[in-house]
Structure 1
Amino acid sequence: MDKVLQFLNELSENNSREWFNDNKKRYEESRDKVTFLTEVLINEIGKFDSQVRGLSAKECVFRIFRDVRFAKDKRPYKTNFGSFICKGGRKSMNPGYYFHIEPGKSFIGGGIYMPPSEPLKLIRNYMAEQAEEYLDIINEPAFKKNFPEMYNDRLKTAPKGWPKDHEHIALLRYKSFIFSKEMKDSLVKSDKYIEQVVTSYSVLQPVNAFLYEALV
């Protein structure tokens, strides 16, 4: 991934269509490496999570092109590559596994991010009934070692329809159920990157399984 990081670093300094077109071959080579990495991870994750079996990398890899029609930031390209590996692919809004490659800002993660109101309602209802199971998963030592904290995306007060003194209101306030882990550039470039990512994803799988159960 050394050349991928190098390309992204230069893109962040030269975020224009002219530079991008002049370096299109480098972009295509970088995209192909990320696509191949996604294929490898789909295969490895499929060994412990049947939900992702049969996925194609094309369904999971995010485009590098930004939609700038209504954005103040008019830079045409993202300065990262990323894939969200989940049942139905990146557009499905299902629980899954994410990796993000960006110089100095790479990370991996998973769970479900900003689900629409109906899926979120299902998750909260299930969470209220099965909170102890969820807490057991995220407080397990191996899980804590990989993912110490949940992404802090939550309401300031109780969600509509829930009492403020509910036993598990701290969990019910969340709008996303996401965990992430930083990946240093030195690791992204190394031969151990895939192994460590897969190990972390295997630890994360019970959270995704819990969320799938909530959405049934």
Structure 2
Amino acid sequence: MSSAGVFISIMAALAVGAMSPGPSFVVVSRIAISRSRRDGLAAALGMGAGGVVFAVLALAGLTALLSQFEWLYILLKVAGGAYLIYIAVNIWRGAARPLEVSNAGDGQRAPRLSFTTALLTQLSNPKTIIVYASLFAALLPRTVPLDLMVALPLGVFAVEAGWYSIVALAFSARHPRRLYLAAKSWIDRAAGAVMGGLGLRLIFSGLRAR
């Protein structure tokens, strides 16, 4: 298969994975709907940056390291699950607080915070690195051309940031935000429950692997 064919195949598979509901979707949609469109787009960039990290690690062969040291993979799962539970608790605790939404955002701090939150959420799931590494191992040639090594992280960023930008734009629109403000406590509690459940599942899957 040509480099272009390999690139397109990997990007298509990653796009399908990015569109699957999960903690990243919950975080980006909630940031966009509860803060501002700019915050949502900052979160989308954070997801893209996290995808680049995974792509680089996959190209560097981290999967072989995790396979050799199973305790490291378990530790990453437990730590990632704990971070998701931390986010869930914060969302749940803030559910009853009134919220004033402004398109202006909160200076420069809010977008930076949104970017960091999204980046850490993306990196908190070690299963994602396995997905990246499996795709790369299955589709990349034994000797990866330099142009493909450069193109893959850029393509991953475009796929991840592009999809979550669509999510941010959709959920920061006026009608979804109005619905969110009308039912904030219920929506936040539901989002917190989903995040907490995903975090617990990640921790339990790691402990069962021992």
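We did not get these values from a lab; they are worked out from the coordinates using the rules stated. Values in this document were obtained by computation on a predicted structure and should not be read as measured data. Cβ atoms are built from the backbone, for glycine too; each structure is taken alone.
A few notes on this one:
- Percent of Cα pairs over 15 Å apart, for residues 89-160 alone - structure with the largest value, from 1, 2: 2
- Structure (1, 2) behind the derived value 0.55 of FRET efficiency 1/(1 + (r/R0)^6) of positions 33 and 129 (r between Cβ atoms, R0 = 30 Å, to 0.05): 2
- Look at distance in nm of label points 7 Å out along Cα→Cβ at positions 9 and 145 for each of 1, 2: the largest one is in 1.
- Entry that produces 46 once relative contact order in percent (Cα under 8 Å, 6 or more apart) is calculated, selected from 1, 2: 2
- Among candidates 1, 2, the computation of Kirkwood radius over Cα pairs in Å that gave 18.6 used structure 1.
- For 26.5 (mean count of other Cβ atoms within 10 Å over residues 41-48, calculated) the corresponding structure among 1, 2: 2
- At a computed -27500 (helix-only ellipticity at 222 nm (-39500 (n - 2.57) for each DSSP H run of 4 or more, over all residues; to 500)), which of 1, 2: 2
- Top of 1, 2 by mean count of other Cβ atoms within 10 Å over residues 49-56, largest first: 2
- Origin of the derived value 11.8 (mean count of other Cβ atoms within 10 Å over residues 153-160; candidates 1, 2): 1
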